[in-house]
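In what follows, structures are represented as structure tokens.
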Structure 1
Amino acid sequence: MKKAQISAEMILLVVIIIAIIAIVASNLFSTAKKTSDVFERKVENLTKNVESMCITDLDCNEGERCVDGICKNQ
């Protein structure tokens, strides 16, 4: 009878450990997703800034002028 109690306690302990691991993994994935989204937005902003850099008006799209190194609409 005592062996059955030990087995039941061990099963309960394993279930608790698995639940804790699942909670921690879920939090890690959530944090990774948020970090990925922030990083993606920062890269997009940086790309837009680099694309709008210029030396002369020829570097800008039609209808834009180079003002202080940045292409701006007229």
Structure 2
Amino acid sequence: MVANNNYGRISFLGEKIKNNLADKPEKDEYMSLLYNDKLITPDQYNNYLKSNNSDDIVKAGLVTGAIALIAYLLAKAS
């Protein structure tokens, strides 16, 4: 589940990444937030850090982040 204080930032960065407007530090922050909220595994995060072509991993992170944000919003609405 997305930490309450990370919801807005994950959403903001996810939109920037989706629209190809995010720079490398923003992508790094996005993946770090997903990792810190336990939305991706340590292996996934380490693969991102080691990868030269990390855009594919970030795109997979977008799916994970979107699902987590939807779950967060549904939980808040209940």
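Every read-out reported here was derived from the displayed coordinates using simple, explicitly stated rules and does not represent laboratory data. Keep in mind it's a predicted model, so treat the numbers as computed, not measured. Cβ atoms are built from the backbone, for glycine too; each structure is taken alone.
Can you tell which of 1, 2 yields 12.6 when mean count of other Cβ atoms within 10 Å over residues 16-23 is derived from it? Provide the component values of the computation, followed by the final result.
Working: 1: 10.0; 2: 12.6.
Structure of origin is 2.
Given a value of 41, 26, 18 for Cα extents along the principal axes in Å, calculated from one of 1, 2, which structure does it belong to? The partial results should precede the final answer.
Details: 1: 88, 16, 13; 2: 41, 26, 18.
Label of the originating structure: 2.
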- Task: Give the label, chosen from 1, 2, of the structure having the highest value of relative contact order in percent (Cα under 8 Å, 6 or more apart).
- Result: 2
- Query: For which of the structures 1, 2 does the calculation of distance in nm of label points 7 Å out along Cα→Cβ at positions 24 and 64 return 4.9?
  - Reply: 1
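Given -23500 as the derived value for helix-only ellipticity at 222 nm (-39500 (n - 2.57) for each DSSP H run of 4 or more, over all residues; to 500), which of the supplied structures 1, 2 does it correspond to?
On the way: 1: -25500; 2: -23500.
Clearly, the read-out refers to 2.
Where does the value 17.1 come from, among 1, 2, when mean count of other Cβ atoms within 10 Å over residues 8-15 is the thing being computed? Present the calculation step by step, with values, prior to reporting the outcome.
Numbers: 1: 10.0; 2: 17.1.
This value belongs to structure 2.
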